[in-house]
Structure 1
Amino acid sequence: MSLQSPQDSRERQLAELRKSLEAAKGLSTKELAAQIEMIGFQCLGCKDCCRGEDNSVVVFPFEIRSILEAAGLDWLEAVEPPGEGEWDRDGCFHTLEWRLKKNEGSCQFCRENGCRIYEARPLLCSTYPFYLDHGTVQCSECRGLGRMIDPAEAKKLAERLIERSITEIGEAISLLEKYHDFERGQPKERGPCIVHDSEGEHKIFEKTELEGARASEPRSSPRPRSCR
């Protein structure tokens with residue numbers, strides 16, 4: 001039995017993603033809206049989705065720029081690399097994509113009177129608690145589920161879900177196309193962090209203390225979290 005080369009593995013992933021992208025572009029807003037209406041949803045403003053250690057919001061470069069403009073922050077004030085990744089031989093910690101920074105376990109943009117960046121909030125936030133799994137509407141835990149939803153609002157959510165799916169797959173394709181593999185090394189307590197995203201590689205020298213950094217399963221071709 002022959003083993004797949006890293007290049008073959010990447011090309012296979014890219015082919016699968018491109019196929020998924022075409023499928024996402026063909027999704028029916030009407031059918032997804034009907035699924036959302038059957039489930040039912042009304043936001044209660046409880047902010048449960050903005051709080052807690054388990055809540056992690058993956059954001060893409062174009063979303064980050066919108067957030068920076070809305071909040072008047074610098075890049076590393078708004079977002080940070082996730083703690084899951086791998087080390088290379090030079091002691092650099094490699095990870096994929098970005099996530100919103102938190103403040104005491106909650107999203108730093110969460111306020112008592114609402115979201116500070118509501119108009120610029122990420123696609124993940126604007127579609128919560130819904131997400132798509134192979135073209136079918138699924139939902140995360142939320143107190144607002146099971147409540148009557150206006151058909152017009154269900155249609156808007158369906159449109160955003162399709163937009164989110166297309167965006168996530170497109171970002172994953174761009175990430176894979178720009179990804180450069182590296183020789184793995186041993187974990188180190190300190191060292192630069194390299195973030196791989198849809199725009200390439202970004203070395204963060206400011207992130208010298210890799211608190212919470214943990215090794216993920218070694219792989220020669222990355223699997224963006226946005227498409228897991």
Structure 2
Amino acid sequence: MIKVLIVDNELLAGVRMERLLTAMQNIIFVGQATSGAKAVDMVAAQSPDIVLMKTPMLDMDRNSFPQFFNRAESNPVVVFCPTLDQLDSGSQKDSLVDAILIACKAVHSQRRAMAAGARSHLYAYSYQGVDSVPVEQIGLLKADQKYVRVYTADTDFIINETLKGLEQEFAHLFVRIHRNALVAKDALQSIRRDDGCIRAALKDIDIQPEISRRLEPKLRKLTSQL
């Protein structure tokens with residue numbers, strides 16, 4: 001979950017933002033500070049991951065505000081917005097949601113930098129919020145133009161990552177079967193031929209991705225060991 005604090009002296013902005021954030025997956029609205037001073041106290045008390053701050057505030061500007069956070073134990077991502085109370089316009093709402101999602105990516109990058117080893121979850125960012133899935137539940141990672149499509153037993157979604165990067169990070173869990181696909185080692189059940197193509201049968205996933213002929217011997221050896 002990602003916690004978001006609003007800083008705006010207009011109470012209506014908080015009401016509208018709470019409605020917007022509540023509709024987004026894995027994002028929690030933790031409150032509204034109506035002044036910069038109150039925001040500093042709420043950051044200390046609530047430890048938000050993201051602070052959406054209206055600029056300018058009467059008692060604090062964008063230059064002095066982050067300095068207060070640097071003294072606190074938490075280090076939230078700060079997003080400066082000219083206004084938070086005018087969400088009736090579709091373009092303004094879209095721009096704000098984009099800013100929130102960019103901030104969510106920054107939060108996950110911070111967490112990743114602080115953690116040791118490979119990640120436990122992968123994340124997809126959309127106007128519905130943040131969708132997460134445990135890496136151990138993923139059976140297939142398949143290149144989809146500039147992105148990667150993630151397949152589990154229950155769903156599939158797009159993430160903005162590279163297949164090569166995922167292969168390097170999760171080499172202990174996944175094996176390459178084609179230039180455009182990685183499969184989880186424990187999801188690979190068998191190898192079959194279908195109209196001249198070599199395909200992988202995966203546990204609990206209907207799609208049967210194609211296997212490169214060059215990689216077939218390595219994969220057959222792997223399946224014999226499973």
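Taking 3.2 as the value of distance in nm of label points 7 Å out along Cα→Cβ at positions 16 and 192 derived from one of the structures shown (1, 2), identify that structure.
Label of the originating structure: 1.
Tell me which structure, out of 1, 2, gives 2.1 once distance in nm of label points 7 Å out along Cα→Cβ at positions 112 and 136 is calculated.
Going label by label, the one that fits is 2.
Thinking only about relative contact order in percent (Cα under 8 Å, 6 or more apart), which of 1, 2 has the largest value?
1
Suppose semi-axes √(5λ) of the Cα gyration tensor in Å works out to 45, 17, 13; of 1, 2, which structure was it derived from?
Traced to structure 2.
Readers should treat all values here as calculations from the given coordinates under stated rules, not as data from a laboratory. The structure presented is a predicted model; accordingly, all values stated were derived computationally and were not measured. Cβ atoms are built from the backbone, for glycine too; each structure is taken alone.
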